[in-house]
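Colleague: Have a look at these structures, which come just after this line.
What follows is calculated from the coordinates using simple rules that are stated; it is not laboratory data. Bear in mind the structure is a predicted one, so any value in this text is a computation, not a measurement. Cβ atoms are built from the backbone, for glycine too; each structure is taken alone.
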Structure P
Amino acid sequence: MQRIIVTGGAGFIGANYIHHLFENPDFIGYVLNIDKLTYAGNLESLKDIEKKYPNRYFFEQVDIADTDKIASIFDQFQPDTIVNFAAESHVDRSIDSPMEFINTNIVGTAVLLEYALRYWQKLDKEAQKKFRFHHISTDEVFGSLGEEGLFTESTPYDPSSPYSASKASSDHLVRAWYRTYGLPVTISNCSNNYGPYQFPEKLIPLMILNCLDHKPLPVYGQGLNVRDWLYVRDHCEAINYIIQQGTPGQTYNIGGHNEMRNIDIVNLICELLDELHPSSELKSYKQLITYVTDRPGHDLRYAIDSTKIQKELGWTPKETFNTGIRKTVIWYLENQDWWKNIQNKKYQQQRLGLGRNNKSST
């Protein structure tokens, strides 16, 4: 009976991961979801899990930087696995409010590591061998690529934004707790995720919802920035491969093998919606595309080399971008109550990341 703490489990990838666990018939363990419930945390994403597994799924609203509460959770729940999704993750918001990213992504990770270490040191040797602390990171820590090449696990870190710098810092802390104290950790650096339950500030859900609301589709610059896209459920499966088979102290890149220019993604979303949900006002949703001033420090291209996880652990993504994006568009069409609640309470798809562009501003 596994006992898994999932931090940030009310967020996009964390919620999908919890669904992924309970949808696996071989999983018979317990899950404690701890989440601060910031603007992007949404317990509605897990209502069905809470209802179906009331004796195996638990939730506590906790800031991972709260030392007293984190210490208490380790003592009471006694986990054998920590999966750390908890993070502020939107680049544009990090430009406006960097200190929130420092507190959660760096201080919060350090608190988790310290109390995981104290707990792990008290376990017997057999339990220590089984214990895992898995930390989810991003390909943005590597900075920007040119038109060719791929990020590997040995690519030097070169973060560009407050968000990516905070994630780079947390990765270094995780490695330090392994090298200094022996805490059995693994790290994964993933490419851009997309899929169900994603907060609508991110590119793909933002474009879907703006189409449905007949709002402009803001494309940064000329839309030529390139990302490798990973369907979120493929990511969740890869995480489990690493936890179950990965070597402590190792880092694994997780990519989707789907390099796409932003403008091509926007065009594809418009074409899918033209097919699945035609507009009564427009010939095509492409008429809504609007080019806007680029984001500060916008990296040109990210692309992941996933050779290591494929060769060592046997994982490859199941979804192509075409299959995954169709599933995603259909999910947002079929789950309008989920995102309309967000629109009503938290976010109306306004542009972020403009607050510090003026050098004279304080």
Structure Q
Amino acid sequence: MVHFVIRNIVVSRRALLKGAALAIAAPLIQRGRFCLFADSEVAYSSSTLDLVQRSTVIDMLGLLTLDYPKLCSWMAEPGCFAPKDLQKLKASGITIFHPAVGFTGGNPYTTSMRDIAGWNKFIASHSSEFLRVDCAADFERAKASGKIGIMIGQQNSRHFRTVDDVDKFYRLGQRVSQLTYDDNEIGGGSTDPRDPGLTEYGARIIARMNALGMAVDVSHCSDRTTLDALCVSQKPVLVTHSNCRAIVPGSARCKTDEALRLLASKGGVIGITMVRSFVQASGGATIENVLDHIDHVAGLVGVEHVGIGSDVDQDGRDARIYPRKRFDLDGMNYGKKIFDLTEGLFRRKYSSDDIALILGGNFQRALASIWDETPS
């Protein structure tokens, strides 16, 4: 049974909702709302707590940490991963993380191989707490066991030196690959002014990914490469982490309505990010603006095609990572982002069933289709 910490009082969700613990927690309750985190006065509705607790929450660009020296130490010496690190991930409400990075310099093949080997070592060393997600059944297996699922992916496909390399990395556990981080042999990146589109080699890479059951991700692809990949792929294509250009018109990283319509027609899903520059072009940016992107996708192509790809860890980026830039949302505690997002979706009158789709059900369905499996 999942337990929540209510201001230093540990109370089971079931007991809390049944009322057995209400007398203990009464001072902490505000009209059916509960303070979930001991370090915060923010209260959440019982509907939010219940839905997050029972949902398989998938963050399709969910990072365990943006502190890369720390992450490298976890991979090299898994014993460095401390109980407090695990507790931070557990408290996030996220069931499945897709912590992909994009390697552009040096030798991408060697670096990607090292990265995946590091994840495999880390997961194997913490098998009581983590589960590698290889197939659709692993989503519910992670949820039922209380383990954190790790879906191995890469935010660049430069490591595919040949089509046969797709097979090699699939055997190592890779299940998602973003075609381009910047322009490469496969196609154009969002920062590429030439926008050459998908190459013939790129089409062959997609065909092999389709055949094996490796998800094609076009988050960083240029507009033409995005559309080409959507047309070529015989299986749903994912945008693991991007937002809507209709709301942020100056961002080449955000996807056009044309791309979103084609994505939906092929059964794909877009994960909405919580990075400031992709949420709002200028001025204030809050969780409400993130919700605007979800509203836009749901209104344009249906709620079945939108999910979460936060592109951030539990601590945010500002000051700690990028002291001279601003990436974080106003007033955002990223460790609580799933609860804030769920609460916001309820405020905007989404049903519990639709919110469960956004929290993970949509990506679970799409990935099961890509992997040629039926979701459990």
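Colleague: Can you tell which of P, Q yields -0.50, -1.21 when log10 I(q)/I(0) by the Debye sum over Cα atoms at q = 0.14, 0.22 Å⁻¹, for residues 165-276 alone is derived from it?
Modeller: Computed on structure Q.
Colleague: Could you tell me which structure in P, Q was used to calculate distance in nm of label points 7 Å out along Cα→Cβ at positions 157 and 293 as 2.3?
Modeller: Computed on structure Q.
Colleague: Computing percent of Cα pairs over 18 Å apart, for residues 221-316 alone gives 61 for which of P, Q?
Modeller: Among P, Q, the structure yielding 61 for percent of Cα pairs over 18 Å apart, for residues 221-316 alone is P.
Colleague: Out of P, Q, which one gives 12.1 for mean count of other Cβ atoms within 10 Å over residues 77-84 as computed from the coordinates?
Modeller: Q
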